[in-house]
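The structures come next, written out as structure tokens.
What follows draws every value from the coordinates through simple rules; no lab data is involved. What you are looking at is a predicted structure, and each value in this text was computed from that prediction instead of being measured. Cβ atoms are built from the backbone, for glycine too; each structure is taken alone.
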Structure P
Amino acid sequence: MSDSPRISYYCAVCGIRKCGMEKGIENYAYCMDYPCEKLSELFAVYPKAKETLDRIRQK
């Protein structure tokens, strides 16, 4: 996750991003709470995101 001030509008208000930044994780796949309720809601809309994060976790 970028801590750059140049981010899209949605990134500025995204609860998932905020959580990741607070935990200091580089990628949601590395979160100790993966998959959490917030991500599960995202996966319901974007199942490909779960596939991608699962693949990253396997490495």
Structure Q
Amino acid sequence: MRGSRILLIEDNPINQQVATELLEQAGLSVTVTDNGAEGVGLATSGDFDIVLMDIQMP
């Protein structure tokens, strides 16, 4: 799993920071967006191995 590309879709800056730090410490590459529509667009590009998305976003 090391080197996998992760898309994190999260609107809370603290959650973004914590998740990014944990994932990067595990050797993963993280792209973060705080916008659901932008995140879905990025996810459909097919360039990510895993998508982590907040289920309660504005």
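Structure values in brief
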{"read-out": "Label whose coordinates, when relative contact order in percent (Cα under 8 Å, 6 or more apart) is calculated, return 51 (choices P, Q)", "value": "Q"}
{"read-out": "At a computed -11000 (helix-only ellipticity at 222 nm (-39500 (n - 2.57) for each DSSP H run of 4 or more, over all residues; to 500)), which of P, Q", "value": "Q"}
{"read-out": "Volume of the Cα convex hull per residue in Å³ from the coordinates reads 90; which among P, Q", "value": "P"}
{"read-out": "Structures P, Q, by distance in nm of label points 7 Å out along Cα→Cβ at positions 11 and 43: label with the highest value", "value": "P"}
